[in-house]
Each structure stands twice: as C-alpha cells, then as structure tokens.
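Where a number appears in this text, it was derived from the coordinates with a stated rule and is not lab data. Owing to the predicted nature of the structure, the values given are computational and were not obtained by experimental measurement. Cβ atoms are built from the backbone, for glycine too; each structure is taken alone.
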Structure I
Amino acid sequence: MLSGSSATEIIIFLVAFALAIIIAICCHEWAHAFAAFKAGDPTAKNMGRMTLNPVKHMEPMGLLCFVLAGIGWAKPVPVNPFNYRNFRRGNFWVSIAGILTNLILGFVFSFGFFMVDRFGGGGLFMYALESFFMLCMVINLSLAVFNLLPIYPLDGYNLLMSFTKPNNGFMRFMRERGMMVLIAVIFVIPLIFGVSIVFEIRNLLMDAFLSFWGLFI
C-alpha cells in the first residue's frame, strides 16, 4: 500500500498530466480555428470551435493514446479551404498555427520548469508546481513535433500540401494509409526499436530550451 505522501504525489502528478493535456490540446485547436478565421474561413468559429473549452476539442481515441503512449490528438477543427482568401497561404498558416502555439507554450513552460527546478524548495506545493511546468513543457513539445510529421491527417500533411501537388504519389499514399502509418509511428516502431523519433526530437528541444535559460540565470 502507498504511503499518504506517495499517494498524494501520484494524484498531483495525474492532475498535472490531465491539465497539461487540456492546455496543449485546447490552445492547439483554438490556434487552428483562429488562423482559419483570419484567413477568411469562419467555419470553425460558427461551429463553436474557436474556443478554449476542452469539451469542444476532446476526442476519446486521441486521449487514450495520450495515456498509453504519451502522445495523442484532439477532434480536428472543421475548415473549408475554399473560403481562404489565398489557398496556399491560408492552408500554410492554418496548418502551422497549432504547431507554433505548442512550441511557444513549450518554450514558456520550460522557463517555469527551469526556475522551479533551480530555485524551488521542497514540499508538495513545489512538487506540484514542478510537475505541472514539466508536463506542460513535455506535452506541448511532443504535440508540436508529432504534428510536424507529414502523415495524414496530421498538420504536417496539410502543411506539405501547401507546397506540393495534392495528387502526387506520396500524398495519395498518405490519404489511403495514413492511419496505419500513424499507428506504426506511435506504437509499433517504439515497441520494436525501443525509440520514438517524436520523443527523441522533443528531448532535443527540451535540452535546447533549458540550456538557453541556463545562459542567463
């Protein structure tokens, strides 16, 4: 049986994990909706998706993947590219908006984690604060890297579509087999090779951000 302190720390960690997922997903999807609106497409706004309300964005399978694999997704924001004032420019900014938002949040939370890790004391409050900043940094950077992958239906696929012909062989393959590739990237490859390219790149970003703050503090 867990001691009272250990049980409390586990509860704190789980709450921080849930909050980190909610913040990362809601900000990511809001950014897509906002970028689409600015590009001329009000679809997401009219459907109530230009919001930070987590109920509007959560997707059960994506949440389960967060729990099982440390990475997942939300309910895609609906857009109508035909409403964009300029298709390629609009598609680019809508596709990259969520990624940039998660990168910025990861950078900001890395500062919070750095400060608490370096100057914080002991106790449950500091443990909660450090866990929150750490998990927000980890989840946001994981989501940013994950969505950069050019796999349908991730943002990276739509981002690539801004620069290529939509009917080339790679894009057709991804539209047909994207979910299988996605499952392989999330579960199969890490299980076989013991390494995840998403987490490896995320760790490099984390190290870079924390090293950056170390230059000044």
Structure II
Amino acid sequence: MTAIAIVGAGPGLGAAVAERFGREGFSVALIARSQQKLAGLVEGLAIRGITAKAYQGDVHDRDQLTSALASAADELGPIEVLQYSPVPRAEFLRPVLETTVQDLSAAAEFSILGPVAAAQVVIPGMRQLGRGTILFVNGSSAATPNGKVAGTSIAFSGESAYGLMLHEALKPQHIHVGQLIIPGAIGGGDPLYAPEALAERLWTIHTGAGPFRTTVGAGIS
C-alpha cells in the first residue's frame, strides 16, 4: 500500500481528497498544525475502511513538517502522492500598500520554502517507486497577481514557478507535478467548487499526468 500525504488537511477539501484517494486503496496521512482537530477525520475515514493517521506539521516549522512526512512514510507506506494545500493566513491577504516585509517573509516561508522542504522529502521515495504525483492547490492569485491579496499573489507566484520547474524536471522520471487553481470559494454553493468535485479534479490530475496547470471552470491551461 502506498500513501497520500495531505499537507494542510482539514474538514473541507482535505477530507474529500482523503476519501477519494482512500477509495482507490491509498492510506492517508493528514498533516496539519493540530493533530487533535484531525481526530474526527481519521475516525470517519476508518468507518469507510480507509487507513488514515494524523500528524502534526506546521509549514512554518520545516523540521516538524519534514519529520511528519518521514513518519508517515514509515508508518503508512511510501508516499506516492503529496498534496500541498494549507490555507493562507489572514496577513497574507492584505492590499499591496499595506503588506510588510514581515508579511512577505512569512508568506514565502508558507508557500515557497514549505513546498520545497516537503517535495525534497517525498521525491526520493517516488523515484524508488518509479512513479508519483505532487499536487499544489492554489487560489487564482497564483496565476493572476491581485493587489488586494499581495502576500499570496507574490508567494503563490513563487510556488507556481517552483512547481512548473519540478514538473519539467521530474516528468522523465514518471513523477507528475500538477497545480490546481481554484478561483472561487470552496464549498460556497457552486457545484464546481464543492470539495468532492475538487477532489475528483485532483484525482484526474494524478491519474492523467497531463499539463502542469489545471484551472477550475476553465479546463486545462
């Protein structure tokens, strides 16, 4: 059995992705700042026959994050899929003229250094498997900078650039790197943005191994 590790797991998209991949035989590592908040998700997945475990991992603490991923691989099986989708903090969503150096430093830690640290943990195992997928989940500012949310616009752009470079570098090794751009509110009432629908899109990205970027509501670009 191989595993999917979901960094930034929660009761919305993370739970839907865990169930979708779990139905296909993956064990599930749920990684978030608080293990306690994930206990209900683990129990719900277990009822459905899905093996899952919660791990404490704050993306601002690279040692903790990498330790969580390493523990997940040891306990649940090789990580075949990594999803990096933590929810940005409020201070990353300020207008550009109100965004400070400290805001951008934290945003870069969150959206650039965190993904790099996580990818470097899982790539060796994917190479050993001979396959793997790394999934980046971002809002629309990753593709189109928005001065109203400057921190995420700048940091997501860096995450996008890193992801695209990984996509090109790892493709010959049968490791797919894909990005899902979600330009609307998850679970806001539009069926396109329902967690289950987004989880299905992520499953398709994993199994299809197509282009780097997929945008919800706009097909593949």
When helix-only ellipticity at 222 nm (-39500 (n - 2.57) for each DSSP H run of 4 or more, over all residues; to 500) is calculated, the result is -13500; to which of the structures I, II does this value belong? II
Figure out for me which of the structures I, II the number 1.00 belongs to, where Rg/Rh (Cα atoms, Kirkwood Rh), for residues 55-182 alone was derived from the coordinates. II
Comparing Cα Rg over 2.2 N^0.38 Å across I, II, which structure shows the greatest value? I
Compute FRET efficiency 1/(1 + (r/R0)^6) of positions 111 and 159 (r between Cβ atoms, R0 = 30 Å, to 0.05) for each of I, II and report the one that scores greatest. II
